[in-house]
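Read through the structures below before going on.
A short reminder: the numbers here are calculations on the coordinates, not readings from a lab. Since the structure is predicted, the reported quantities are computational estimates derived from the model, not experimental observations. Cβ atoms are built from the backbone, for glycine too; each structure is taken alone.
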Structure I
Amino acid sequence: MKYLALSAALGLWTATGAMAEDLAMPGTVVELYTSQGCPSCPPADAYLRKLAEDPDVIALALHVDYWDYIGWTDAFAQPLFTARQKAYAHFVGSNTIYTPQMIVGGRAQVVGSDPEQVERAIRHDQRLPSLVQLNLIRRGDQLEIVAKAVSSLNAPVQVQLVRYHPLASVQIEYGENAGLVLNYANIVTDWDSLGQWDGKSVLHLTTNVTGTDAVVVIVQAAGPGEILAAAQIK
């Protein structure tokens, strides 16, 4: 596997009676750019729900806002996600964005309703050599992040903290999908940068994570470019 999870040797705090630790699960990041107003998105949304069940995949639904003008405002949409999708397109020299689009490992940009193409990109990503060891541990509202490059990286990378809500059902009343009840998985609620890491020294930082939404940490080349490591705590 491309990503390395936290060693089981860290275990749980039992001897001292301290708060139990939640350990991270590594995975290939699959970002779905979708919208409740997009008529071609429901099959991709359903497919992402299946990917969310794969323990080797970190499936993330990022709802964009550029479909809202059609007549239905997507309550999950954020301009930040539209900007991220545009940045991916700009990085590869394209001026076009669309839904449903999936981006696998920060590298492959594929049609989100084409499972064969997506799964091929996931398999390719999982065969790549590991460049960064990423360890996460959560103790209540504290998240500890430790990262170490297998060999020094050529350029600084971004360390990002993502939160997502696991499931939601929405009845669409207007727009292209009027009359449908759509089920969504792994709806991203927050995507924040924790700063840059030089990839030479060992990264060791602690940040606050409140609430019950799942926690994902992504180490990614600038661009946004390739994802070097990712892990989640559900």
Structure II
Amino acid sequence: MTGFDFSVIPNAVPFLLQGLGLSLGLTAVAMAGGMALGLIIAIARLSRFRYLAMAAALYVNGFRAVPLILVIFWFYFLVPLLLGRPVGALYSVLIAFVMFEGAYYSEIIRAGLKSVRPGQWQAAKASGMTYLQTIRLVVLPQALRKMAPLMVTQGVVLFQDTSLVYVVSLHDFMTSASIVANTQNRIVELYVFAALVYFALCTAGGALAQRLNRDRHHAH
């Protein structure tokens, strides 16, 4: 190979877009599922029921203590065993990502809920609201503004982590770029292109997080 030849990239765009679509889709589903699961875990950790809070803490600390690639392997082999039938790499990965991200989003949400002034909790309780009504109607709307920048930042990290799905033979964006790089013998060109795409998308996500953070401070 002499010099650089980026002419192979336009022809590979449809294939690369398929991989990018998988990466973005995984990110979107894992963010939505992780936030929903994280909210449940965060509420459990703040619960007055000691054993429920302990179980939630064990979940969070357990998932945060192991690398994501290991969690992917666990669910890829474990889910079919539990269900007694194959579920495919995609669904196994989705479950793994949601369960893993739930632990991280729960800490973001828990910190956001705890940041709300105690007087807000007391006022809601005095008005006759239940614990869950207080969180849903009073605390969560106030905490969301504080949590949003960190949630977006975690989403950027999640998008980068989707490159790990190559271990179960899924063709995410990075894997698709690697396939083209090897088949066309244009490794440098494809990896430079992949780096630029990741840089552009992650920079955009970082800029959004910064803007949300500025808006939060201006609101105060």
Structure III
Amino acid sequence: MGVYSKPVVFAILSAVVILIGTVVTVFIPMLMPSTQPVSGYVKPYTAVELEGRDIYIREGCNNCHTQTVRPLRTEVLRYGEYSKPEEFAYDRPFLWGSRRTGPDLNRVGGKYPDSWHYKHMADPQSMFGKSNMPPYAWMAQNRLDTRYSVKKIRILDYGYTEEEVAAQIADYRAKVTSPSYNSKRARNGVTPKELQNELTEMDAVIAYLQKLGRDVKKLEAGN
């Protein structure tokens, strides 16, 4: 009598074989460098960009916007160069998505100036009359909480020191509060006077959006 005549033994052996096959074909490759491509052109998010990304996720923006451009002619013509694996090396979790209630954002970085984003975040319909995006003007009324930025950076292993994180936050604050900031008028138009010298949640979200897709341009130029 062989194993085929013993259903319990056969079931156990089958489960073991399937588990071994799963480990070999799924979990082991996940730990191999070849399946986790990185590029010197793609940099980890700065502290402010990461805070903006967390707010983006918190508000469910990824439920309406994808972040992956498929290698199809129609998508490339509309959104730009198709997505590369290297781009998502620091995305935890990734935000590829599958539903496009709004346009894909994987190449939105640098497409519009900061001033456009301040106006669009505050009143989407002022930029696109038929937009069904809700307004997020209240984000400019919330001071950005950076108390846990260092801890987040450390957990995600982005490699920035505590001093570098502090410098990133200070530098971005200096940028958006500078009298010479080229989007100062638009920012002041949505930011309460008492917060115009501070970083707000809207500042962080815009910093994150402006990061999306910008590194891939350097990646393409280097190839």
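A value of 15.5 was computed for mean projected area of the Cα convex hull in nm²; which of I, II, III is the source structure?
Going through each structure in turn, the value belongs to II.
3.9 is what came out when distance in nm of label points 7 Å out along Cα→Cβ at positions 136 and 176 was calculated for one structure; which of I, II, III is it?
Matching structure: II.
Match the computed value -5000 of helix-only ellipticity at 222 nm (-39500 (n - 2.57) for each DSSP H run of 4 or more, over all residues; to 500) to one of the structures I, II, III, and report its label.
I
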